[in-house]
Every structure is written in structure tokens, then in C-alpha cells.
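Multiple structures are listed underneath, in C-alpha cells.
Throughout, read-outs are computed from the coordinates displayed, never taken from laboratory work. All values reported here derive from a predicted model rather than from experimental measurement. Cβ atoms are built from the backbone, for glycine too; each structure is taken alone.
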Structure 1
Amino acid sequence: MMKLYFAPNTRAERTAWLLNELDLDYELERYRLGDKAMRSPEYLAVNPNGRVPVLDDGNVRITESTAIAQYLVARYGGRRLSPPVDSPDFPVYLQWLHYAEGMLMAPMGNYVVEAILLPPDRRSEVHAKRALKLLGNLLKAVDSHLADRDYLAGEFTAADTVTGHACMISEQIGSQLSELHNVTAYLERLKARPALQKVLALRAED
């Protein structure tokens with residue numbers, strides 16, 4: 001059985017969500033965000049970066065959430081959660097599968113550091129506002145893309161579990177989505193999915 005090293009409100013939620021969508025059995029190794037146990041020698045032997053997710057699948061270990069998504073769909077998806085490679089939706093799928101890490105997560109991470117993680121005397125309001133503004137601009141591209149579709153690449157795909165999750169976390173940290181009507185409606189569709197609801201329920205158990 002696969003094992004997922006997991007903490008709520010992290011990128012590991014993307015992996016748990018995708019595993020649920022694929023109806024795959026897995027064991028959950030639970031941590032909390034910032035857990036000291038993830039800096040232990042034992043955990044650093046699992047992931048030298050001391051982060052989640054980590055997916056163990058037999059003799060395969062992967063520590064990058066988007067790479068995990070590609071692996072799971074390629075190995076276990078069959079014809080699910082990815083367009084066929086000869087479909088015009090396939091390059092669109094790849095674009096949005098990687099948009100979260102390529103665009104959204106850097107300013108989001110900068111904002112979280114400057115506004116939440118640093119001690120108050122070391123925070124920069126200027127840097128925090130700049131990061132949040134950049135994140136908002138990058139979300140506008142998602143909103144524009146969703147103007148004539150329900151999901152990022154035709155039918156619901158793994159791209160939605162990655163970039164869709166990043167959009168959801170953007171909303172949680174305070175990005176103003178009130179003018180991004182397509183993103184707002186998109187998030188409601190995602191949150192209605194039972195596979196994601198199972199993951200969000202894990203937050204309440206933390």
C-alpha cells in the first residue's frame with residue numbers, strides 16, 4: 001500500500017485529493033504544519049528538505065507534489081484525470097498542471113512569510129502587499145481562462161487538484177477574489193467534490 005506523508009494546509013492536500021479521486025488505497029503518515037518531527041534525522045532521511053508531501057509507492061519515493069501528480073496519473077490513471085496526449089486539451093493540461101508552482105506559489109509563499117511566519121518586528125508590510133498584489137494579478141489569468149469552461153483543461157483533471165488547490169489556499173490567505181467571479185465559481189465546484197471534502201475534513205481532526 002502507498003504511504004503519504006501528510007500535513008493539513010500544505011501541498012500534501014493536493015496529493016491526498018488526487019489519491020481519493022483515483023480511488024487508490026494509501027496509508028496516511030500525519031504531521032502538523034511546522035512540526036518539529038519533520039526536522040528530525042528520521043524524517044530528513046525520508047525528505048532532506050523536511051517537508052510534505054512525500055509519496056512512497058513500493059520502491060518509488062517522490063517529494064514534489066506536481067511530480068507526484070504526474071506519476072499517479074501516468075501509472076494509475078488509465079484514461080482518467082488527464083486528456084489523451086493527442087488531444088488539443090493535453091498541452092493546456094500541462095500548462096495548468098504546472099501553473100501553481102511556476103507562478104502562484106512563489107508570491108503566496110513570500111506573503112505567508114512576511115505576514116504570518118516572521119516575528120512582528122521582522123515583517124515587511126511593503127513586501128507583503130507587493131506579494132499579495134502579484135498573486136492577485138496571476139490569479140486574473142486563471143479567471144480569464146475559466147471564462148468559458150468549468151475546469152482548467154476540459155473535464156476535471158489532475159491539473160485542478162494542483163492549481164485548483166493553490167487557488168483555494170490563495171483565497172484562505174486573503175487574496176481578494178470578489179472580482180474574480182470565474183475563480184470563485186470554480187472553487188465552489190471543486191469544494192463540492194467528495195474526494196476533496198475528505199481531505200478538508202482532515203483539517204478538523206488536526
Structure 2
Amino acid sequence: MEIRKATYLVSSPSFDKCPKPDKPEYAFIGRSNVGKSSLINMLTGQRSLAKTSATPGKTQLINHFIIESSSTDKGPRTGWYMVDLPGYGYAKRSQSDRRRWEQMLEGYFRKRENLTHVFVLIDGRHAPQKNDLEFISQLDRWGVVFSLVFTKSDKEKPAVVERNVKAFFDTLRETWQFLPRGFVTSAEKKMGKDELLQFIDNCNQAWAEKA
């Protein structure tokens with residue numbers, strides 16, 4: 001799949017303020033500073049579409065981007081939404097801010113009717129983290145379909161990343177019957193870009209068939 005155009009659309013404080021749910025939608029979320037903005041920019045081929053920041057927890061709203069893509073070089077264009085969600089696990093956020101964040105995301109995940117897939121970003125440099133495991137368990141309880149995207153694979157030795165990814169899935173196997181899909185990525189080296197875009201393209205085609 002080739003992305004032809006990617007444009008910032010709107011930032012919303014709640015799911016009911018989001019754009020009309022008339023296109024397939026893919027949300028990206030992860031711990032603060034996991035490299036979410038860099039991944040979105042890598043996928044879309046734009047350096048500054050999603051704003052990167054040295055300050056964890058800066059993203060506070062549901063940020064929509066409108067994407068136009070085609071399955072082949074000369075194929076027809078498909079429109080869909082890419083969503084940058086606020087990160088979790090930022091300790092300095094106040095109790096009231098955390099509660100507002102939780103309510104906003106719960107409403108979005110449970111009520112956004114065109115939400116097609118969620119990509120949960122995991123820092124591939126580290127062993128399984130409690131807040132990542134707790135977050136995806138909550139998604140599972142809500143019945144949200146998601147995949148794991150292991151980021152920053154270029155920042156550590158390949159053997160270490162491979163060991164961390166395996167450890168994460170081994171931890172899930174202790175209590176999960178079915179495991180989510182996983183992607184290993186590097187925004188800097190564009191690793192995993194083709195695989196992620198192909199997966200989204202397949203989901204878009206399935207959406208079109210149901211329409």
C-alpha cells in the first residue's frame with residue numbers, strides 16, 4: 001500500500017466530538033515516550049505530521065489524521081483515519097488528569113463504532129512492563145481488536161529485542177488463549193513499515209466488502 005496524502009484533521013476531547021464515523025479508523029497508543037509520533041510519521045512518510053516532543057504526556061486529545069492510500073501505484077484511492085491517542089504511564093500526571101484520560105479513552109474504545117484496529121506500541125528495548133500488560137488486558141476485557149507494535153528496535157542489539165518480544169508473548173501465554181499479532185519496527189530505519197501498511201490495507205479491503 002502507498003500513502004498518497006496524510007493531513008491533520010482535528011483534535012477532540014471525547015469520542016462524541018470525533019469526525020463522522022464513515023471511514024475505517026486505526027488508533028495508535030502506548031506508554032509516553034514510546035515513539036508513537038515517530039512511528040506515525042514514518043508510516044505516512046511525513047516528518048512532522050504527528051508532533052514529537054521531549055515532554056512525556058504532552059498529547060492530551062484524540063488526534064485524527066485523514067489518510068488517502070492506494071493498494072497499487074495506479075490503483076484507486078481509499079480514505080481512512082489514523083488516530084494518535086494520549087500515552088499512558090506518565091507518573092507526573094495529576095489524579096484528575098488521569099481520571100479524565102481514562103474516561104476519554106474508555107468512551108473512545110467502547111463507543112467509536114468505526115474503530116477498526118488498535119496498535120499498542122511497546123518499547124522493544126525493555127522486558128515486559130506491568131503497565132503495558134495491564135493496558136492490553138483492559139482492551140481485551142472491552143473486546144477491542146488490537147496488535148502489538150514493538151518500537152525502537154534499532155536502539156538495542158537484535159538479540160535483546162528478540163528476547164524481549166519473546167518474553168512479552170511468553171508472559172501473555174500464561175493467561176491468554178489467543179495471542180495478538182505482533183510487529184517489530186524502527187521508525188529510523190523504516191523497519192516494519194511495509195508489514196503494517198499491508199495489514200491496514202487488508203483491513204480496509206475487508207471494511208469495503210462489508211459496506
Structure 3
Amino acid sequence: MTTRERILDETLTLFADNGYDGTSVEQIADKVGIKAPSLYNHFKGKEDILNTLIDMAESRYEKYFGSDKRFGRLPGSKEEFIRSEIQRVSFTVNDPAICKIRKFLVREQFRNERFAEITTKHQLNGVKKMYTKIIEGMMGKGLFKEDDPELLAIELISPVALWIAKADRQPQYRQEIMQDIEKHVRHFCDVYMTE
């Protein structure tokens with residue numbers, strides 16, 4: 001791991017644990033094992049590290065979870081829909097970097113409008129847009145009953161967001177939480193899918 005990568009990794013942990021204001025450049029350098037001025041060989045400062053971390057998390061989330069612009073092929077069956085949903089949620093619940101950035105954003109969302117927007121995007125608006133498109137597309141294929149796709153998306157994702165928050169607070173229950181999420185998704189499919 002390069003020094004730049006170590007700086008990002010240690011800073012993300014410090015931000016998740018202490019918040020942005022509670023983390024100093026000196027703490028970051030100490031965790032990495034370098035002198036504070038050496039950090040400026042890799043980043044302009046703490047805000048530059050933060051922006052890099054957010055950009056990396058956004059890119060990682062887009063790649064492994066998806067978005068309304070990039071969600072992959074529409075599932076062709078109920079089981080495929082369930083598998084893709086559980087895979088996305090499992091990534092969200094278990095990816096260490098995503099968990100840390102989410103913990104940081106949830107903490108900082110009340111102090112910074114940019115963080116509030118990013119948090120809302122990943123916990124509601126962006127996910128709602130993506131699932132609205134997926135459900136609408138599957139409705140067009142006759143896999144979902146005709147209904148309001150946006151309301152169905154909200155009905156699907158809202159309880160999942162609460163379980164993800166619980167997994168962040170109480171990681172010892174992750175396995176049980178994933179089982180509850182799968183039960184919810186299966187029930188949702190039983191109610192709204194045509195097969």
C-alpha cells in the first residue's frame with residue numbers, strides 16, 4: 001500500500017470515529033507514521049483528503065451498488081430480482097470503506113449541507129430513482145403488477161435503509177439483519193410481482 005493509500009485509509013477511519021473537525025492533520029500523519037508536513041506531499045490538506053475519499057466512495061458505490069444511470073441489466077425473474085437486491089445490500093452492509101464513509105456522513109450531515117445531500121442521495125433519493133427505473137422497466141416486461149413505480153421503490157427501500165442503519169450501530173447483528181432484509185424483499189416480491 002502506498003503512502004497516499006495509507007493516508008486515505010487511516011483518514012477514513014479517523015473521520016468515521018472522530019468526525020471531520022475532530023480529526024487533525026497531525027493525527028492523520030501520526031496514524032500513517034509520517035511527519036505532518038510530509039502529508040502535504042500527497043494532498044493539499046485535510047479537505048483535499050476528504051474530497052478524495054468522497055469521490056472514491058461515490059465511484060465505488062456506483063460500481064458495486066449502482067445508480068439510476070448505471071444499474072445493469074433488468075432482472076428477468078423474481079429470483080433474479082431478489083438476488084440482485086440482496087447482493088447490493090450485502091455490499092452496502094459489509095464493505096468496510098462504504099460502512100466508514102456512511103458512518104462519517106451520517107454524523108456530519110447535520111453540520112455540512114454537502115454531506116447532507118450525499119447522505120440523502122444514498123439513503124433515499126438516489127436509491128429511490130434507481131429502483132423506480134428498475135421496477136418501471138420490469139413492470140413494462142409484465143414482471144410487476146401495474147402500480148406507481150416510485151411508491152413501490154419507496155416501499156422496498158425504506159425498511160432496508162433502517163436495517164442498514166441498525167447494522168452500522170450494531171454490527172454483531174449483520175447476519176440476522178440480512179435475513180430480515182431478504183424476508184422483506186421476498187414479501188415485497190410476493191405482493192407486487194406477477195409470477
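General remarks:
- Origin of the value 4.6, where distance in nm of label points 7 Å out along Cα→Cβ at positions 22 and 78 was derived from one of 1, 2, 3: 3
- Identity of the structure behind 42, 40, 37 (criterion: Cα extents along the principal axes in Å, calculated), options 1, 2, 3: 2
- Computed over structures 1, 2, 3, Cα Rg over 2.2 N^0.38 Å, for residues 110-149 alone reaches its largest value in 3.
- Answer label among 1, 2, 3 for the case where helix-only ellipticity at 222 nm (-39500 (n - 2.57) for each DSSP H run of 4 or more, over all residues; to 500), calculated from the coordinates, equals -11500: 2
- Structures 1, 2, 3, by distance in nm of label points 7 Å out along Cα→Cβ at positions 70 and 134: label with the highest value: 2
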